[in-house]
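Visitor: Below, each structure is written out as structure tokens.
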Structure P
Amino acid sequence: MENEIPKMLKAMENFLDVHYDEIIIDEEGNYQLYSKKALVERINDFEIVIYPNDHGNPDHFHLISKQRSLNIRLNLHTLEPLKGEHISRKDLKRIKFIMKFPSDLHQRILLKYQALHPSCKIEAYHK
């Protein structure tokens with residue numbers, strides 16, 4: 001068991017490195033973990049972002065536009081807005097267009113999601 005401790009510590013270190021930007025120890029010795037977002041792509045004023053600790057059902061990613069005051073959750077597989085998301089027809093049309101280009105965008109979103117959520121098994125997207 002003693003031989004396993006360095007391996008376990010290394011695995012924990014790798015996990016924390018992938019999933020958190022910053023780890024702070026306060027005066028009382030408590031750990032505070034600050035999560036990071038993973039930027040997949042920036043297209044015009046839109047950012048495609050995945051949050052490592054965002055475990056909503058179904059699997060999803062965020063399409064954010066500060067200019068348009070949007071933070072829309074899109075289904076990881078269908079690329080459709082999740083139920084309950086409020087979005088104008090004009091913005092929905094623009095989002096559908098954006099999600100088509102570049103052609104490998106969906107594949108890159110899936111790969112980034114898998115990297116941030118290793119326990120979630122995702123089949124590769126093929127046209």
Structure Q
Amino acid sequence: CSFLEKHLVLLRDGRTLIGFLRSIDQFANLVFHQTVERIHVCKKFGDIPRGIFIVRGENVVLLGEIDIDKLCDNVLQQVSIEEILEEQRLQQQAKQKTEKAKVTALKDRGLSIPKADHLDEY
């Protein structure tokens with residue numbers, strides 16, 4: 001694990017963080033420096049500066065080193081923070097609307113799906 005390279009970490013809540021990994025311990029607790037939170041919506045992305053970021057190991061899904069050479073081949077378009085947050089809000093609203101329609105259709109047929117937040121034991 002190199003402390004000079006940028007790393008990407010995917011968290012359980014779906015957030016993606018990119019920064020310089022400064023510390024890691026036996027529980028996979030991480031400390032990042034010059035961290036940005038990257039938000040992806042369709043073929044667009046935006047980076048929100050977060051600075052120093054501490055991540056508890058239980059929230060880590062994936063950790064990997066970023067290959068700088070591959071960043072040049074990026075097919076995603078970088079947009080402003082305001083624009084990506086608006087796109088994310090619209091995407092979340094559409095997802096909620098679709099989920100609500102699905103739950104209603106299943107309820108009409110006598111079925112139900114438990115919400116994922118009730119299944120989390122933490």
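Every number in this text was worked out from the coordinates using simple rules, so none of it is lab data. The model shown is predicted, which means the values in this text are computed figures rather than measured ones. Cβ atoms are built from the backbone, for glycine too; each structure is taken alone.
Visitor: Can you spot which of P, Q the value 3.8 was calculated from, given it is distance in nm of label points 7 Å out along Cα→Cβ at positions 25 and 57?
Guide: Computed on structure P.
Visitor: Who wins on distance in nm of label points 7 Å out along Cα→Cβ at positions 33 and 97 among P, Q, i.e. which is largest?
Guide: Greatest value across P, Q: structure Q.
Visitor: Comparing relative contact order in percent (Cα under 8 Å, 6 or more apart) across P, Q, which is largest? Please report the intermediate quantities before stating the final value.
Guide: Numbers: P: 14; Q: 21.
Across P, Q, relative contact order in percent (Cα under 8 Å, 6 or more apart) peaks for Q.
Visitor: If distance in nm of label points 7 Å out along Cα→Cβ at positions 81 and 105 is computed to be 3.9, which of P, Q is the source?
Guide: It was calculated from structure Q.
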